[in-house]
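J.: Several structures are given next for inspection.
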Structure I
Amino acid sequence: MNWTVEVILGLISLVPYIMGCVIAAKNFKRHREAYALLLMLGWIITTSYVFFGVLAVLLLTLELYAVTTWIFIIFGFFIILLVDAISRESIDPVKIGLWCVVVGMCIIWTSDPNMVQQVILPNREISIAYAETVQSLSGIAQFGIFFLWLYYAAKINKHAPRSMKSASRLLLLGAALVAVGIPAMIFLALDAIPGGSFLFGGVGTLLVAMAFAKNANLAYVLPARVLRLTVINANSGNRIFSHTWRAGNRMADEDLFSGALQGISLIVNESVGRGHVREIRMDEGIMLLHTIEGTSIACILVATNSTRTLRISLSRFGEQFAREYGRFFANTTNITPFQAASNLISIYFPFAE
């Protein structure tokens, strides 16, 4: 067997990779969300990629090393699905289309029997690597995926509220170790320590899993930015509670806003006759409305766009608001009792800044 520094460091790196998989699996067990499933499966696949790559070098099996190409292709699809799950409501066909081009290139590569070959490393140990042309193209594909993840990690860290900053910075550090550390080890002649890139990837993977385990709300920071939450009496139009996030400070006057919503609701009810308004779309945002069952109290959330998470959060906020303050609904001219509802904001909208 080909016991080398690269193999030994690769086997050591499997420890943080496996730890990351375990943490991601526990996170999925707790939350059962799409992002958590994609994170868990993606981390299992990348761990398999490292395992088979190290095993191929240990056994000096070219065919086994070629299999890692397809493992990474699958990993790339999962990363694209993951970043879309935490940044938008639907899958981006552009990213998928570009990655399908990479798949086509891989089909061409694997048809070449000389795609992989044995090489002598700077420390004079034997390893396996792609042929020079393939190495360059596969490097571009790998680092494209790595930097895609780093880009979205940076966006999450930028928009995360202060209460989530420690988790978002941990996420960004993990993404940076993968996206910057691995290229540095390979292209800046630092791979004189063969297998060092495995360690960077393992630690980065572990930190990302730890970040989501520390605060699962990181997954909900990007899909939509919430601006303002208002609770009104739909009959009188008066506002009984309001909360404005930092991003919503430039919005219109609150009382004018509440009155306008009441008017819109009345017009739609009269003209359509199909119940309460649920959404009002604007050029650069959306209003989500939730009417508390059996009352004239309505909760209105203004955000940049509508997501399943926001709809669920608004509904749960309304239900809890009714449980805690329903006894005051008979007299909404006195809004003082409702101001304590500020405590509910961090519970139902913890991802908002």
Structure II
Amino acid sequence: MRTKTRINFQQISIETNPYIEAMGVLFHLADYQRNETRHNERYKTDIQAFFAKFKTHSAVLHTKRLMQENMYVRYNAPVEIMLYSFFHKSLPKLFYKEHSITKKEVKLWVRFVKLFIRQSHFMQFYYAHEPYYVHNMQTYAQTMQPFSPQNFLFSFLGTRSKNLHIICMHGLTTSNYGIRVGKQLYCCIRPYKETRFANEVDFACNLPYSTSLVLHEFAHSFINPLTHSYKKQLQNVSPLCFASIFEKQAYGNHIETAINESIIRSIECLYIETFFTNKEAQVFLENYIQEGFTNIPKLIHIFKNEYMLNRKTYPTIKDFYPKLLKTLCCSTK
């Protein structure tokens, strides 16, 4: 089974992926998303009705166990596993370390999911809802038409990519994710918490948020590996440098995550400042500061006054990274 629903938009493929939707179904059956409706109540009702006999399926029970026992699996792991499985690719070694999960556990999980897809006739459910997926994707594309956050990002980073995908997740609504599979970059988005429509999902309700989200998730494919390349130097950095972030965000004391999120959110703020009103830019920045990212104003300052004014010296973000990390990492242990 290798099929997906997609439409083309600004050289980006907007898609709905059956493996990710299947994982969304498992999350619902495992009762992991009871408070995350995102205006998809009708879709959730359809899931509960169609898969009522499968609430104790091995895939559901295994998913529930992993969610309860391993907090690191709750983040991008389910989506990343499904994407790599969909394309029959092997997960990178770093994945297992970051998510504290073994190859054996992942292999078993994938086997159970595939078994669930076959035994529950999931594809029958998927094809029956394909008009629903396409409608939401088309509405999203129409709303996003005037904006190209990916172009701003690539210009800012000094890089490019033609292999861009936005996956609209209808069933898996716990968060948004940026994932790289080989040369393919994926921005996986959930519906927005509010909607412009009568109790229907909306992937682009808030334009500052929705457009910058595309930038945010694609940026992870570039910023995360760049930060990780400095892992030895970062071993001596104190978590106290990011105390306000760790206090507000569920990152544990993972310094690389705090660095990645700080840099990417700073770039988002610059994007909003460029394409939206001063008021919208101020609100956007203040929201991030309230979420613990008190270092963003300092990053914006160094971006504006050093990086952006000296692109001949710093043609790419990679060239500027040592100075960026020096600004971020306040002290050593």
Structure III
Amino acid sequence: MKTLIKKAIQVLDRKLSRRHWAKRTLVVGPEQPVDGDSVASTRALIHYLRKSGKEAYTLPTRSMFRTLDWILTEAELHPSMLSIVGPGLTCDNLEVAYQTLLLSWVPDEIVVVDGRPERIGFNPGAVPVYTIDHHGDEFRDDDEAYLKSAPSAGCLLMERFGIYEPILAVSILTDTYWLRQNQPARAARYLAALTEHGLTDELLEYYQARLIDHKEPRSLYALKNADIRFSEDGELAFAVLADADPVLHRAVSGQLTYYSRHSCTVRGDGYVSFRSSDPCVDLRPLARKYGKGGHPRQAAGQVDPGDRSCMERLFQDFIELVADDRKHCSLKIA
């Protein structure tokens, strides 16, 4: 009887969009890529929990882009982390960071936002993990996860948990590429909802000004030294970089969008980013084939950068996926 009552209460709580958050919560995003959605959602959840009387912190990130380094501050880190972080509150080894944290503060729960537990870069050990993720088409709402397709993880924080921190505007803007793709009409509704919870004209202008991605001058050298090729029609670009720097990788990926509708950029360590501006193209099957995932128009994979035959297969697979998706596209624009 007690079990039935407990389950009934859990169902009712979910219907009322309530969740019993732990007293001490560690909020983290995926180890990579670090993006505006994961960082903004992390900050929003931490501030929400603290205002609810809970203890909440995050770990350093493996890397940080200068357009995002203003979102998380030392205040979001446990004091024990401050002696091990580098510029941008980064740390090369998240396992070391986590073990260091456990010496001073042990969370009751780890909440992973904008990704899955296997991608956080450290072993949670015996600490329970709860996941909030918007990637893919799976729906799940139970004691271990809330998974649902949405424009961003920040949208799920609003929809399911009633968290309306203004910083979630960054989550929405960056993951929909300024309302250009990834359910943009739905995203606009969430953005409008934030204006009822502290998002002002001035604040939105400030966020967007901070998010402006100034061109990285070193990306010109990276482009010069990259192995770049195009499809016969010039619609698709494929680039293999010698450098593993994520900042250069992001800059080159962005540059290629000026020259082609579809691009694939391989970083020096084998991390792959796929991009497309074509609504007929769904990059997720290709991302899954190469070991990762993402959104229909922006996704990621992983390859062996030293395997030339693998690079050739990747190039051909990319061409074939784009061609096949376009051939069978039934999208009609009014």
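Just so it is clear, none of the values below were taken in a lab; they were calculated from the coordinates. Bear in mind that the values here come from a model prediction, so they are computed numbers and not experimental data. Cβ atoms are built from the backbone, for glycine too; each structure is taken alone.
J.: Kindly point out which one of I, II, III the value -19500 was derived from, the read-out being helix-only ellipticity at 222 nm (-39500 (n - 2.57) for each DSSP H run of 4 or more, over all residues; to 500). Intermediate values should be presented prior to the final figure.
T.: Values: I: -19500; II: -17000; III: -11000.
Value -19500 for helix-only ellipticity at 222 nm (-39500 (n - 2.57) for each DSSP H run of 4 or more, over all residues; to 500) corresponds to I out of I, II, III.
J.: Here volume of the Cα convex hull per residue in Å³ was calculated and came to 134; which of the structures I, II, III was it taken from? Present the calculation step by step, with values, prior to reporting the outcome.
T.: Details: I: 147; II: 134; III: 165.
So the calculation was done on II.
J.: With mean count of other Cβ atoms within 10 Å over residues 200-207 computed per structure, which member of I, II, III shows the largest figure?
T.: Values: I: 24.1; II: 19.6; III: 12.6.
When mean count of other Cβ atoms within 10 Å over residues 200-207 is calculated for I, II, III, structure I comes out on top.
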